Structure P
Amino acid sequence: MLDRFKVPDKDKIFVPVENITKVTEKILEASGVSKEGAKNSTSVLIGNDLRGVETHGVSNGLRLYVEKYTSGEYNSNPNIKIIRESSTTATIDGDMGLGAEIGPMAMEMAITKAEKYGMGAVVVSNTGHLAGCGYYPLQAVEKDMIGQAMTSGGAGLTVPTWGSEPILGTNPVAWAAPTKSMPPFLFDIATTQIASNKISLARRTGAKLLPGWITDKKGDPVLEEIEAPERNGRHGESNYHLLPFGGTRENGSHKGFGLGMVVEIMTNELSGMGPAPLLKHEGSDFFAAYSIDAFTDVNKFKQDMDDLLSRIIESKPATGYEKVVYAGYLESEEFLKRSEEGIPYHKEVIEWFENHCNEIGIDCELR
């Protein structure tokens, strides 16, 4: 994550992993979520925080989920059903349960199929927010598999190249591959210039948005650095839209929007939910696992990955940079550091935890 989105030192409060985990599970259970469901969702959220992906950790996610459970938009006790299944595939109806609750189950199903048949793919329809994609492919990595995850993330946020009207969501994708001794490869991105949650994070930390990240209300790219705007204006209209990665056609925005379309097809259309831009539903998810042993020798693959990634790390950095890294390297370093030192949260986040716990009558031993 860029430095501009990190919590300023003056606002940091370090919380031990076990403390934030315990309190988060209690808050979810107080919203009616089962112990297993709360454990799944908490693992995803805290896993994101440990890797430094704070946009999809408890800071932004938990309060949103509590609100949606309270309003009834999310189902805290979903009747999760398999509605179609083959040896290597499955389609799950999530009954509007939180995506982060169902996602770990869906990826485990894909992994189980891949263990037996070499490959497994699962789509989940009728589900809430997935809390990012990066956590799920790492489940496959633990079993010496390549993992993949996508989520359509709703719709109506991102303009197409040359367009002024937002069509797609942020439509994130992630892939991960195991290694022998190097940190695993983990490529986890939104298909937009900036993830939507980063804008709310920027408002919390006081960071500015860079040129070419968003558009104005009319869909024209904003090409100067600006303060992070509120999402909606006085009358509920959007104050900005997101740009596909690339920003403009000249810089490759058609590639970002095209990849966003792939995510839309592999989630909403493949699951049978139908187009989110037309039907305005929350979105669908896609999970896949590929058993390396079904294709080649596992030890050789992992050694080849080490050799490849070491070559990247050891390559000469450009002027002004200390070293070259690959996707997943810095996240792995952050995971080790935060596991030992605790997770740095913004003081406003801790205040929300303490106030909410007080309101619902549960202990909040964070510090």
Structure Q
Amino acid sequence: MFRTLGLFTFISILPAMALAASNNDSSKIDRQVEAITESAILIDTHNDIPSFTIDGADIGNSPKNYTDIPRLRKGGVGAIFFSVFVDAKYVNGNHAANRTLQMIDTVYHDIIERYPDTFVLALTADDIVRAHQEHKIAGLMGIEGGHAIEDSTRLLRDYYRLGVRYMTLTHFNTNNWADSSGDINDPNVQHHNGLTPFGKDVVREMNRLGMMVDISHVSDKTFYDALETSQAPLIASHSSARAVTNVPRNMTDDMIKAMAAKGGVIQINIYCSFISQKAADAHAADPNAAPVRATLDDVVAHIDHVRQIAGIDAIGIGTDFDGITCAPLGLDDVSMFPNLTRALLEKGYSPADIKKIYGGNTLRLMHQVENVAARLQHASR
């Protein structure tokens, strides 16, 4: 009777023991999420809020957008590459440079100078680290759309002097020197089979300046031409994996592995139709229908795929917030990065892994780009 009672008592407390263990695991993850949010330098390499501040939106409090200061603080964001997006329509009448300068000005005037207690201009990897130490958000700039230089390396140099630290070689439109993935199948567009000789000169000049070469949006052939031409690692500022979601904007496994082998980083884009095949298929079937929401699991799936084929050092974050019209459930705006942290921890990623994904890999790439520029400039003296 005693043994039976003892066994019964033991069995009866098993659920309680399991619950206690689960609570302990949950508490541990809670603490890890909090610690990572506090200590990691989370760098989002592509955020399009300047396309709204230029028209009067206030990043101090902008609930209609994905991005504002209270939510950036809540999300633990440490640095942002503000997108200097130049729509293809500005090519008409040679207005691309004008638009580029206005977009640069909104980053300076409407974001960094308007909120100096929150933002500080950053031009180097070390500037980002210093901003984090000062509990400020580092503000950087990346041009989206190579037509912004109006086929002039002089303008490219001017943009670098104004603080631009990467340029996306194309947007959805092929320009005069580089093919885009956005119109690669359009028979009415004159393509170049990748980069033209001038396009390769642009890449070389970006290397010499210390401006990162961004291959998001480019055609596959443009990517390989840029990879062969560049002496510095490439960045994909806001792309995802084509093997997981088969759309032209995403990168193939061979592209990701080749870029990673030269020190490059793919910054995962979170647009629903780029990370969810179901969402992509629904959008292709009816572009005007309400979007199918992706999920946090879809984001993790792309991160995990890149880790499996190219390693942890090849992954970063480039959300495309405020350049997208659909964000995944659970990562609805810039405040919700702790949800992604939790999901990665539960997937088995270590805090050190997550810190690499969130910023460590991007800082390493930036240092490499800066070092290549220093070497090239020294050699030319």
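10, 25, 30, 23, 11, 1 is what came out when P(r) over Cα pairs in 10 Å bins from 0, in percent, for residues 185-320 alone was calculated for one structure; which of P, Q is it? Present the calculation step by step, with values, prior to reporting the outcome.
Working: P: 10, 25, 30, 23, 11, 1; Q: 13, 40, 32, 15, 1.
Going label by label, the one that fits is P.
Of the structures labelled P, Q, one was used to calculate helix-only ellipticity at 222 nm (-39500 (n - 2.57) for each DSSP H run of 4 or more, over all residues; to 500), giving -12000. Name it. Don't skip to the end; give the middle numbers.
Numbers: P: -12000; Q: -14000.
It traces back to P.
Can you rank P, Q by mean count of other Cβ atoms within 10 Å over residues 161-168 and just name the one with the largest value? Display every interim value, and only then the final one.
Numbers: P: 16.6; Q: 21.6.
Checked P, Q; max of mean count of other Cβ atoms within 10 Å over residues 161-168 sits with Q.
One of P, Q was used to compute Rg and Dmax of the Cα atoms in Å, and the answer was 22.3, 95. Which one was it? Intermediate values should be presented prior to the final figure.
Working: P: 20.2, 59; Q: 22.3, 95.
Checking each candidate, the match is Q.
Taking relative contact order in percent (Cα under 8 Å, 6 or more apart) as the quantity of interest, name the structure among P, Q where it is greatest.
Details: P: 22; Q: 18.
Top value of relative contact order in percent (Cα under 8 Å, 6 or more apart), among P, Q, belongs to structure P.
Please state which of the structures P, Q yields 9, 32, 33, 20, 6, 0 when P(r) over Cα pairs in 10 Å bins from 0, in percent, for residues 73-288 alone is computed from it. Display every interim value, and only then the final one.
Details: P: 9, 32, 33, 20, 6, 0; Q: 9, 32, 36, 20, 3, 0.
Comparing all candidates, it corresponds to P.
Just so you know, all these numbers are worked out from the coordinates, no wet-lab data involved. Keep in mind that what you see is a predicted model, and the values were worked out from it rather than measured. Cβ atoms are built from the backbone, for glycine too; each structure is taken alone.
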